Structure I
């Protein structure tokens, strides 16, 4: 019996490897499990905005119990807005009574087995938990009970690593899966949210990045003096990237650029720098002067550019693009109208972020820090791009975000950006 026990221990890794290989092999198929999800429409943006307003933390009282319900469509819009490499990855959710299934498709490089890897994960609502029912790749299905030990170990590690994990779990009252949506009942705990915010800041901006951010904020404060109440964003970017070039000697150029763009977006969004960096507010001194930084003579375009670049380095280019497009859809409903120049500034900011945090990070620094930097080096012309389109005008002229007419303008925007000196390397 002892001999059999040790033989089993020796064979277990090989058995697990065989199961894993079979799982992966069965998941490779010729057809995708998930088709491309539709883009958000004006009605979707309005509904999501209303949902967020209804659960604005500033309007909640400690101990208050609320239920937030998110439809399957909104969950799928969120997945499309968050998943990186959308040309290769897709994900979708289906909801039934008590059961939710997450489907995932990865487009594979050319091979002789299949074009896609397909995966599904089924979860059942159980009080304040979601229990794994099964996970499948193609026709190969693994029942949830076999994964229970792994889930238990994962939860134990989370509780040990993050003290707020248990408190957050206790704040969840119930998770309910229904055809009409995912309903989460929670008890609002302001202290918990402060803990989570602090933890997120520590993970998102560790000590070295905090020091970098403070250095760029101080330089921005200096640059904001002596330019008057209004100045081109090129003057600010040139000075900040000159500092980044100096600090990157023997260092990490991409990390320097990331911190620079986070500070730039925070300041032009008129958000709290202390909320970004935490710590002692005295570390921020001296405070910056408020300057109307502009692109093409417009403050709104500079804001679009800077904020989108910050979102891109913080959450990815897909999220930044989605937020920019959704804002314009929202503006078409009684705001300033849908603006393709705004989208151009958004995309230009995202492309700067991608270039500045990629392999060419140091080259970007040197180009942006060069004497005589012009807006035309990093921001294309706005010529012939429509703006101020109200909802009906946008729908008549461009349909929606999946329409070929809208796609034509997007390609024109991308072409203009690709021809900029910043990206012609």
Structure II
């Protein structure tokens, strides 16, 4: 019976399927397996599924990689095809991608495909948890009606259904899955109980925040939009500082220091597959909102970087420009909607000879190659590996270094013109 599922989860007898072994699903699958549940991972990408089945990571994440090897070796995490995994599972967690198109319309093709596979088996006494980012009312207007119509079953009586949005900072799942409160929006009390027990299995101390399914969907969007708008404000502060001949990073440090009501983030690139798109999921006409202003500002920063270089150094056509960092965030290999990648595209449009190095992104050049007599170096990402490169850059023979993230101080360069986003030149 469905009412027995919470206890089945607590005792470790439940089997969990995770649909989608990407940057959201795979860390969750590994942590659930590490918490004593038998987990079946599923991915339509056969290459990715094969890599995971061997205990190897398909993307850069060393902390989760160690746990994955252990989980596969002990048999707590296996990889299977979609139909077999759902049939054997008590809980089905949907973590498939919900990307946006060129016009920022949401692409639900992966979600619909996953739901069609879910409906091929009897959902009685099973739980379906939607963890993918979604437009408000996706569960009540799309997922719930479809499951009820096609299965002929009653929600919260015959099967459990809940939204439990992922809010993990990429690269921090190994810590935040244990520490962050979990938002649970079930279609009823039994669905809430099942989802709550699942995440308490990770940590008995985990705080569970109950809300409606639509409330859970909106809470995820609110979280990302709040951060994105604050990043835009910090970037606008940086631009003002440049205008007034000041150093925005230093001013922000002064403004924040010892003042509990001020938490201005560091200015820099803001992008990636979540932050830039989520504001467009709340309204059919988002261009009248503060979110659209933040989006326009953040999206303009890469062009500002290139324009600043041209203003100071002249045309970039034919010049060797080394770009350090291609991923959208520090210590990641994820290049989706990366502002650093946008910088590369803009530089090439201006005729520059662009040399790209990222220690975590396959296919980029080595550090030694890109620093062989470049005319300009752009530090476009704040990877930990870049923190001690000031001396190397200073000796590279370049004329200027542009430090997007404020990784260095001007005093670290004696031979190179130092430029920083938010700092007047």
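FYI, it's all coordinate maths here, none of it is from the lab. Predicted, not measured: the structure shown is a model, and the values here were computed from it. Cβ atoms are built from the backbone, for glycine too; each structure is taken alone.
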Review point. Computing helix-only ellipticity at 222 nm (-39500 (n - 2.57) for each DSSP H run of 4 or more, over all residues; to 500) gives -12000 for which of I, II?
Key: II
Practice item. Supply the structure label, taken from I, II, corresponding to FRET efficiency 1/(1 + (r/R0)^6) of positions 86 and 414 (r between Cβ atoms, R0 = 25 Å, to 0.05) with the calculated value 0.95. Key: I
Check your understanding: One of I, II was used to compute percent of Cα pairs over 41 Å apart, and the answer was 27. Which one was it?
Key -> I
**Study point:** Given 1.8 for distance in nm of label points 7 Å out along Cα→Cβ at positions 302 and 398, calculated: source structure among I, II
**Key:** II
Point to revise | Per FRET efficiency 1/(1 + (r/R0)^6) of positions 30 and 382 (r between Cβ atoms, R0 = 35 Å, to 0.05), the highest-valued of structures I, II | key: II
Study note, to complete from the structure: If you rank structures I, II by Kirkwood radius over Cα pairs in Å, for residues 78-277 alone, the highest one is I
